[in-house]
Structure 1
Amino acid sequence: MAVELSIAELQEKIAKYKSMGETELAAKYQAELDSKSKGTKGTPVAGDIVLGISPEDFEKATSKFAAPGLHKSVFGMPYWKTAGKSLSFPYIIVEGEDEGKEGEIFCGISKEAAWKIKEILKSLAVSYKNQNGLVAFNPTDVAGKFGKVLYAQVKDTRPADEGGKGTIYTKPVEGSNVFPADATLESIGMTMSSLLYRELA
């Protein structure tokens with residue numbers, strides 16, 4: 001029984017036999033490739049594929065997700081995500097290949113969850129005050145402050161009926177994820193490999 005060759009293997013054989021001047025063998029594999037291609041979805045392309053974007057925009061094109069690691073960011077004005085329950089700290093990455101990408105850190109304000117807000121304020125050197133026995137801070141003190149946001153790879157584990165695809169992407173790590181602007185992976189006790197997703201054996 002003959003072994004069926006993949007499209008890539010057929011293309012390789014065609015190129016090889018053409019370069020050797022073996023036009024009959026190249027034509028035989030080309031016919032096989034053509035019949036295989038007819039079974040694929042879509043229309044075969046003749047000539048160049050022209051994208052509707054300029055070379056400048058093509059060079060700027062990147063994933064919407066920032067790469068794993070620490071990203072220097074400027075923070076915007078915090079706001080209530082859910083009034084009286086959770087805050088959002090928006091930011092924009094200001095350095096490197098991911099410059100211009102935006103994100104938000106969401107924080108609950110309960111006694112159990114407030115540690116995250118405390119860490120963010122400390123990392124951004126924003127002080128809080130005691131207002132009638134309750135902690136308060138001015139959101140304008142956060143706006144314009146620089147810090148570093150830690151991203152790691154994660155896997156989409158949602159079931160398919162909820163839109164899950166099992167893809168691997170990056171997002172700010174769970175837990176502590178905002179650090180002072182001069183932080184490095186080494187200074188926060190992390191390595192790049194620890195930020196990459198690995199399947200558990």
Structure 2
Amino acid sequence: MVAARDLSYGKFGYAAVAGPDDVESANCLAYALRHLTPIYIEEMGTSMEELRAAYYSGGLQAQTELTAQTLEDYVNSHKEQLAIDNFRRLDSFNAPIDPDTEYRIALRGGIQGYTDDDPDYHFWAQLNDGRWAGKYPWADSGIMVGTAGNLSPDDYQWDGGWMWGYDRTVNQYTSDVIYFAVTKTTPDFTS
């Protein structure tokens with residue numbers, strides 16, 4: 001007999017979001033926040049130049065921390081549009097949340113390509129069964145292969161683009177992972 005699947009890791013199960021090749025749809029951050037309109041660093045209130053400056057002055061973790069702080073400011077000033085009631089930073093991937101009202105997202109910073117001139121970041125969202133999912137702007141969403149609720153996303157290699165038809169950039173995102181708990185007030189994706 002197969003045991004019932006544990007659905008206590010968060011509020012939402014997997015939701016597929018299409019990303020046809022000729023139309024830009026939700027990016028990784030928008031998908032993690034259950035929003036259909038892409039949210040890039042410029043919409044959040046900073047720039048690639050500022051991320052680059054943070055990287056050069058303090059390394060990859062400083063770049064990722066700037067992304068996290070910018071995200072916190074953005075979400076707090078757009079809560080109504082995003083239908084987010086509460087957004088808080090977590091200490092770890094398994095820090096307690098209220099799975100009836102919250103779910104986790106994970107942020108990791110990296111560098112695109114082979115130079116230090118192209119800072120990047122990526123987000124994953126945890127599903128109610130413990131697995132993690134993500135999305136790229138011109139691709140369909142997908143579940144990260146092999147992920148599970150008892151395994152830290154920090155234990156995985158975060159490659160760029162490989163799951164959804166892009167050229168694979170191996171181990172593109174290598175910063176420490178920063179986690180957030182999100183309270184979304186609607187079961188639907190906003191836009």
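No lab work stands behind these numbers, since they all come straight from the coordinates. Small disclaimer: the values here were computed from a predicted structure and weren't measured. Cβ atoms are built from the backbone, for glycine too; each structure is taken alone.
From which structure (1, 2) was distance in nm of label points 7 Å out along Cα→Cβ at positions 29 and 101 calculated, if the value obtained is 4.0?
1
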Where is distance in nm of label points 7 Å out along Cα→Cβ at positions 13 and 117 largest, in which of 1, 2? 1
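Using relative contact order in percent (Cα under 8 Å, 6 or more apart) as the calculated read-out, with 32 as its value, let me know the right label among 1, 2.
2
Identify the structure, out of 1, 2, from whose coordinates distance in nm of label points 7 Å out along Cα→Cβ at positions 53 and 149 was calculated to give 4.4.
It traces back to 2.
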Calculated from one of 1, 2, semi-axes √(5λ) of the Cα gyration tensor in Å reads 53, 19, 17, and the structure in question is 1
